[in-house]
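Structures are listed in the sections that come next.
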Structure 1
Amino acid sequence: MKRLFLVLALVCLTAAPIPGQAGGKLRLAVSIAPQKYLVERLGGDLVRTTVMLPAGASPAVYEPRPSQMLEISDARAYLAIGVPFERAWLPRMLSANPRTELWRMDQDVPKKTLPGSGSADRGQGVPDPHIWLSPPLARIMADNVLAALSEIDPENARTYAANHASLVRDIEALDRDIRAIFAGVDPAKRRFMVFHPAWGYFAEAYGLTQIPIQAEGKEPGPRTLAGLISEAKNLGVRVIFVQPEFSERSAEVIARAIGGRVQAADPLAPDWLENLKQVAGAFKSALR
């Protein structure tokens, strides 16, 4: 930790007088790979985007490396999305260079509460950050990126607007495709089981129900695990979806007990559009 603070101090002393330019490109930073996809669909060759969260890391507990802090020290803007590590680290990142602007891709995006995160005495829970997994919400995020880029770089606003229109057409086409994928599925059978409850917004958009194994970031105890096995058997679940950032142990226990299997569904895949299309197909196959 001391080393990190020394790096931050060094960044403050050595930051470029005019941040945000690298080889003629607008330097931007984001938290996760799907953000980069959306930002670069709008920015194209005009932007260079740095992703803070490396592949395989969890946005719930990640701590940026000193080298990453240096890498974003001259970013013109940081586009946040509301993942957990931002709460602890964004103030430190921005203090390293106060000239870096903060923009929120989750601005005006309605958020749900993560399953099982409610407080017994206050009735409040942890906001679900996985908004990028819903194409309708990604449409709002695209609008926020357009607003950010157009204000930061008004000379290229028309290019950003044209790219935004192209992205919106693709998002709307993806939304239609996914709706078509689930169109013939019996509403009573639209349930799928996941380890980490990342797919709530996706499920809500397409009339599905996710059944999470994990609650409040914790592995289930024996009693909860037995209940999940019973529920999976009653619903005819045969596939348990997992993601690379988390242990598959509990999912494998349930899969063995129901004679099913474990399958990957990565919410952080860098090719946002193609990934959602593939995951939709995987969910559909699991519902049969």
Structure 2
Amino acid sequence: MEFKVKIQRTHNKFINKFEINQFITNHVSYEYNNIDEAKNSKLVQKLFYLPFVKKVYLTPSFISIERFNIVEWSEVENEVKDLIEDYLNDKLDVISENKITGVNPISIYTESTPNPSVLKFVSSKLIIDQNLEFNNIDEAKEVDFVKKLFGFPFVKSVYLSKNFISITKYDIKDWGEITSELRIFIKNYLENNKIEINKVQKNQTEIKLDSTSKEIISILDEYIKPAVSSDGGNILFESYNPKKKLVKVILQGACSGCPSSTITLKNGIENMLKEMLSGKVEVVEAING
């Protein structure tokens, strides 16, 4: 099967993700800050020969590259895509097994979100298999990782998703002052610990729902959640009132408290549900989680 690479822009303008249609490592991820660290990967060394490459994140299914601010991605991303595709299709080893040290490092990089108070920390490793939001340390008493995040005085709330963590900060600090500290903590914790979720969360599928509510959830899952997730947030179905034709949804993560999300998401969801469920929905009410 031929390797194909898809270019994926991220919310961090300096980082591009190059998604690959097959696994390229044996469920192991690596982070490289320079060519000397890439002795176990000829592919990564080739990438560092490109003068604009600052950092490389190598994962089983994609390669993320952070660039220096000397070119724009639009000028060079196709060159990178072709380099990766050509290398993989030449059937060359991505990782030299005899160089592997047994360490399984995790890559963590940040992406900005539409909410200036929220930053998204993306992991190359699966974090949890569900979406959870914590608004204070009391809610996090069952989850050691989140409890430790609340130990940072500038952390206001935490949203966990499958491969990212959205952190909302208080205004006492700028992101430039705290991003590195948070990134290092998250990376070290995930490399050495598994996040244990002891508290069972209520699943929407376990709640008795009418047919229209099920249709609404299906539309949210298929059309809305992927876009919202890319912005570091989540949207949950809360309720449907057939008499008022009213849908209530809960905004989580970066969407919660975002200056623009309540209006933008409400209008976007409202228009879509009106169109797809004609006559059943008139108003969508967005609630911050």
Structure 3
Amino acid sequence: MKLVAVVGVMDERVLLPGCVRHLYEIGVDEVVVRDAGSTDGSLEWAQAHQGPRLRLVPVGEDEKTQPSAWHAREREIAEQTRADWVLHLDADEFWLPATGRLRDSPQWQDDGLDLLRVPRYNVALGPQGLDLPWPPTPAVYDRLWLFARPIPEFRQHLATHPLTPWISGVPVPKIAVRPRHLASLELGCHDAQGQPGQPFVRALSRDLITAHLPFSTAERFARKLANIRALFSAYPDRFPPGAAWHWRRWAALPDEAAVQAEFALQHLDAQEFASLRAEGALQSARQLLDHPEGHPDGH
């Protein structure tokens, strides 16, 4: 069985090397880096580290304006790698197998399964900011704290409760897909569609979760925000109405003070951290992996 990870990248030089290294350590055979125009050194890092296990396939301008071109390129990548499964993630997402080894999961061996949804949880920011134990192996899962309580109708909730930190929500899963019956991927790689007339069976992972790092430093958030605004300006029709709503929310922040306030809002003080842990809104990666029946599948 061959496992290939396709990693989306846009200015994640600080995270990309660790993301790739972690993928190798959990058993991914090959990594394809899809850089979307980084200017912070991410592209150069990927170029310098190409080899038998890492390939750089930059996102083309045609892919940024034509979803059909992106779908075709993603399909071409899967075919070229001859992968049995393709994992779709971004450089700020770290996949955590219960045992530390992807291949220990029997779901990869289920020949009737075409798509695996992998629950995704945001890594908490404490009083000192991001505290991500490294490397993210099973030995530290009990110290890796994740926001685990979904907030119903989260977009509407934020509109009526503006002081709710965005990071406290539970984002929709990412996916791993067998290429054999794949027709197209959903924008953001949260779902996929199969070939007409072919079976395309989905399941939620029972022993794998994703630790998502949407926030870490103020500098990284400012760069992400600048990239989001540039993307909307250059490709105003790329995202259909309703898509990327959280990006639109951040892009609408009126000034630097609002940007700083939004970043500060994502941090928990010591009392909040302890309270959310006691309530179960914050759970460790180990707790979430030990109780897969509680995972939301996002659909």
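All of the numbers you see were taken from the coordinates with simple rules; none came from a lab. Please read all numbers here as calculations on a predicted model, not as lab measurements. Cβ atoms are built from the backbone, for glycine too; each structure is taken alone.
See the values below:
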{"item": "Value 16.4, calculated as mean count of other Cβ atoms within 10 Å over residues 72-79, assigned to which of 1, 2, 3", "result": "3"}
{"item": "For 49, 44, 40 (Cα extents along the principal axes in Å, calculated) the corresponding structure among 1, 2, 3", "result": "3"}
